[in-house]
Structure P
Amino acid sequence: MATIVQTIARADSTFVGTLRQSPHVQAQEQQEEPYRYANLLPHFDPAEHFPPLTPFDHADPGLRALAHPNPRSFLSSATSVVELTPNLGTEVRGVNLAKLDSDGRDQLALEVARRGLLVFRDQEEFINRGPDFYLAWGRHFGRLHVHPTSGHPQGYPELHLVYKDAKSTYNFELDQSTTTTMWHSDVSYELQPPGLTTFFLLSQPTTGGDTLFTSQVSTLKKLSPPFVAFLRTLTAVHSGVEQAEFSRSGKRGGVVRREPVENVHPLVRRHPVTGEEALYVNRQFTRRIVGLKREESNNILNFLYDHIDKSGDNQARVKWSPNTVVLWDNRITAHSAIVDYGESGERRHGARITPQAERPIPAQDGLQLD
């Protein structure tokens, strides 16, 4: 009997010891296990340089979907379609993006234009198709943008990466700011900024690292008609200089592959498919209003930035879960990463597919941009 009791005691002791050690053992195993997406880690080559971007004719695939008898038929297999907010964002389950044909992708483009933001869950097949598939996917929606400063997977400069872990960060972060919230429309300094954008996380923290989105259609509608009429007459300079200087200072990888540019865009733009008007300014890249004195320009822009920041009723928040793919229309939304997970030391690794679209169309006919 004593032998049996001793055996059970030893077994219990071993089991408890295993439980106590398991987090440490699991952490070691995780560290030793090769990272599944190591081929998609940020790559920076100081010798890599690209010529200036040239203008091109953009044909929006959403226009083709307008002629379809049921432009939402790509959602026919969905098990759940939930609007995140009345005016921005829809979450979809049951639709495999990797299986969409050309017609389905056209319809997707139209739906993104109408809702601004689509969140697709359970997209493991899409994410695991790899970089060649990502490029083919993106080219359906426009010419792929090559970012001048961000990291990209080696051999795939058309893929923009965001990356942060316990030892490094390749995000554009301003450490002297009291907040990591920085509303922006991606690379709005380009002559032809992006349209439909696809983004997903390959690795994510246990909690945190959400992304905020806001509808620039809705932010514009909140303003008084006389003020909107005035804004339609204005243009603003969008600049990539500060972003380039940030990299030249040795941060984010320290590479500038293409000389920074500045371009003039309307403060209010018109969507080529839906015809909706959207505010088109952002803190990160808009620098000044053309033709106004410095104080006048600063007052108007700071009012608009403050309006965007505070308009929670125009915003949606995406909480990431594994195998989530998010698409947004960069022409009518702005977004911000939330870098609230830094102390955890966990990895956040994302990839963005960024097709360019048309040069922003002024809401006011005849507005001069040159």
Structure Q
Amino acid sequence: MTVFLVIIILALLAVTGWQMSKIFDLSRGPGADSSPIANDKDNRQQAQITLAFMVFLYLGMAYSFWHWSKLYLPEAASEHGNEIDTLMFISIGIIMTVQVITQALLHWFVYKYQGRKGKKALFFADNDKLEFIWTIIPVITLAGLIIYGLFTWSDIMNISEEDDPIIIEVYAKQFSWEARYAGGDNTLGEANVRFIEGINTVGVNENDPYASDDKITSELHLPVGQKVLFKFRSQDVLHSAYFPHFRAQMNVVPGMVTQFAFTPDITTEEMRNSDYMVDKVSTINDIRKENSEALMAKGEAPLDSYEFDYFLLCNKICGEAHYNMQMKIVVETEEEYNAWLSEQETFAETMEK
């Protein structure tokens, strides 16, 4: 009902505006120019408005960069992440340079070559030199960006056996993640949704000898400085494994295994102590403190203090609880990682229970 009333009000406002414009036309003097063709005064006004809009556009752009840059992610926490960031900043630099130049020329030409009585525009059908310039420059630029990106992509996707990466399976389902670590043999046992039953939540084949030493966890622990090969499976719908701080993302597709690898190079503790994260956490906790005071005034429980952690997120809208589909990631030293992993039950031990 509310939507219907809003539509009626908007329609009435539109009719009112149209009627007022007709009244305005009727109220103009007999000598007023009522021709629908723009005259010199109209052209001059529109040219001035165009210049004013250009100034507004650039001021808004500068303000947006200054005001929202604080929301950019901190430095990449993986070895290849710096390459991703470099490629992005190069792309932004090229786009902004072209945008600033072309927008300035567009608005200036509108002003400089505004229509005037008796003045005709120059027209020519084609210019091979100009067409060559605006074709070859984008071709060279895009080719350079694509070649640069392919080297980074190849490093992530093409895993050499000589790297001897740690193999971890990440299993997605509405609306949570589970991780499965290959045991001492560094080989994951066979898994399929057909084997899901009871506590066997990721569908590991109990009869596969490689599966007995696998370890299934609800947290993802990674040793700093070691390459990790992630293998992704989905139980139900299309998900997307998104590691924002590591600059990595991969679709998780039902019925197939996708994979990529990266090497984490900043521990959780090091990221927490970085200047960027200290300032961000302080700001968030200040906001939470203010909100907690309002909650306590209503007799409700205050908010917990925030502490930074890496998280694996789902970047596909996979259902009603998609927003909360996340898993904590801990990047730690090799000694801490080995100690944590040794405490986890093997698949065989879990099934025995």
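Throughout, read-outs are computed from the coordinates displayed, never taken from laboratory work. No experiment lies behind these values; they were computed from the predicted model shown. Cβ atoms are built from the backbone, for glycine too; each structure is taken alone.
Computed values, structure above
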| read-out | value |
| --- | --- |
| Among P, Q, structure where relative contact order in percent (Cα under 8 Å, 6 or more apart) as derived comes to 18 | Q |
| Entry that produces 0.20 once FRET efficiency 1/(1 + (r/R0)^6) of positions 42 and 322 (r between Cβ atoms, R0 = 41 Å, to 0.05) is calculated, selected from P, Q | Q |
| Among P, Q, structure where helix-only ellipticity at 222 nm (-39500 (n - 2.57) for each DSSP H run of 4 or more, over all residues; to 500) as derived comes to -15500 | Q |
| Value 1.00, calculated as FRET efficiency 1/(1 + (r/R0)^6) of positions 154 and 226 (r between Cβ atoms, R0 = 41 Å, to 0.05), assigned to which of P, Q | Q |
| Read-out Rg/Rh (Cα atoms, Kirkwood Rh), for residues 234-305 alone, computed value 1.19, structure in P, Q | Q |
| If volume of the Cα convex hull per residue in Å³ is computed and equals 276, the structure in P, Q | Q |
| Which of P, Q leads on mean count of other Cβ atoms within 10 Å over residues 138-145, largest value | P |
| Read-out distance in nm of label points 7 Å out along Cα→Cβ at positions 106 and 122, computed value 2.2, structure in P, Q | Q |
